[in-house]
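What follows draws every value from the coordinates through simple rules; no lab data is involved. This one's a predicted model, so the numbers in the text were calculated from it and none came from an experiment. Cβ atoms are built from the backbone, for glycine too; each structure is taken alone.
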Structure I
Amino acid sequence: MSELPPGPLPETPPAPDPTPPEVPIPPVPALRADRLGLRTRRGWVFRDVSAELPEGGLLGIHGPAGSGRSMLLLALAGRAALTTGRLAVAGARRPAEVRRRVGVARIGGAIGLEPGLTVGDHLTECARFGGSVDLGAAAALLRLQVEPSDLVEDLPAVEALLLAVALATATRPSLIVVDDLSAGLTSADCARAHAALGSVTAAGTAVAATDSVPLPGADVLVDLGSGSDGPPLPARRGRHEKE
């Protein structure tokens with residue numbers, strides 16, 4: 001029998017790990033819209049709208065009056081039946097599930113604050129439907145400057161807008177939608193509104209907002225073009241989205 005040469009014994013290589021490497025699961029987008037379209041007897045309200053928004057992302061939808069902005073927001077909120085396309089909000093596809101995941105600040109004349117009610121009335125109404133708004137926290141986050149006794153119809157336009165956004169956060173939705181962002185606002189007010197939406201997205205809630213002009217700081221922009229006669233321009237990345 002041959003003898004082993006003097007010195008340390010050779011090391012036995014470790015056995016391979018039978019556990020397969022973990023594959024990272026991609027995050028579920030806050031919003032995924034694939035070729036959405038809505039048609040009535042009068043023709044297309046909007047069509048071929050596609051966009052994907054990450055958690056805490058900001059979607060800007062712009063176009064002139066009559067281009068379908070408000071109806072598109074209603075569809076994204078699960079409140080208008082689509083003719084074509086597929087929609088998912090935080091992974092939910094059924095309209096009832098989408099509605100539970102979307103907070104609506106305001107949409108045209110369909111959904112909004114009641115002018116004859118006070119701020120406190122709106123907070124009470126919100127609580128009745130399972131929401132809860134800490135007015136102090138909302139004031140800090142959105143720089144909201146209202147009191148519970150204030151009548152909505154007496155509020156400056158920017159304060160009414162920020163109150164609507166605050167109420168939309170009550171159920172901790174995955175997505176908030178707000179229509180006609182700059183309506184009735186001065187340049188200074190618009191800057192406050194943009195900063196407020198930035199605070200909401202920084203806290204992890206995605207926002208989809210419409211306006212007549214592109215939304216500054218948006219992660220994704222959808223241009224509805226000149227109206228419903230033709231498809232919108234393809235969604236594009238905003239200036240703050242990484243390539």
Structure II
Amino acid sequence: MTKIYKYFDLAKFTSLLQKEALHFCRGDKFEDPFEGSYPLSAINIFNGGDNGYDSKEWRKFVAVSCWHKSDIESDAMWRLYTSNKQGVAIVTTAEKLKQAVDEHAYVKEVQYIDFIKDDAEIQIPSDVFEYKRKAYIHENEIRAIITKYPRMEIKNGMPETSKPLPGKEIPKSGILIDLDLPLFIDKVIVTPYSESWFFDVINGLAEKYNLPDGTVMESELKVDPVYAKI
């Protein structure tokens with residue numbers, strides 16, 4: 001089994017519990033402006049025709065849920081994706097993620113490449129979301145990816161790349177996919193930087209939304225240092 005983590009601030013974790021659904025971010029709404037952009041080796045794959053293809057616009061037809069693949073917690077991920085000492089990480093497996101989103105999305109590991117020097121295999125517009133710059137290699141991502149492309153026109157027995165259709169995009173707010181949270185979540189880990197009362201808050205939320213007893217755990221990073229006497 002491949003262990004994966006998703007780090008949340010309190011508001012997003014509460015939303016997950018309330019809606020019992022996993023949020024997928026629309027492809028043009030990431031903070032990283034390179035999300036959905038093309039490595040130079042692939043820049044001409046869809047361009048150059050007369051079909052009006054605009055790779056920047058196609059990001060609006062893709063939605064992504066990002067996960068961190070690791071056997072252990074990451075201090076860097078705690079600091080990057082939680083705030084105000086009030087965050088959690090949910091732990092599950094890549095296999096459970098695939099099963100949970102199977103009817104809606106496909107799951108891929110991200111490849112970290114040099115966008116100037118390295119080759120990338122791009123066959124459909126959403127493939128660009130399987131690549132990130134090497135500067136992000138610490139994220140070690142697995143992604144669930146949803147595509148909502150408009151129907152392709154057929155010419156001489158082959159599909160043509162159709163233009164992005166205004167008004168047919170994925171909503172700006174993204175997409176929600178229903179989850180059976182008690183089955184999907186293996187652990188909820190509380191940030192190691194929180195006060196003791198925050199653990200009780202998260203435990204109370206887990207109980208309210210019927211997560212199994214013992215799901216909420218203290219972080220393994222929340223330990224006191226030991227010093228030798230010399």
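For mean count of other Cβ atoms within 10 Å over residues 176-183, which of I, II scores largest?
The structure with the largest value is I.
Have a look at I, II and say which one yields 16.0 for mean count of other Cβ atoms within 10 Å over residues 96-103, as calculated.
II
With mean projected area of the Cα convex hull in nm² computed per structure, which member of I, II shows the largest figure?
I
Quick check on the output: -7500 is helix-only ellipticity at 222 nm (-39500 (n - 2.57) for each DSSP H run of 4 or more, over all residues; to 500), derived from one of I, II. Which one produced it?
Going label by label, the one that fits is I.
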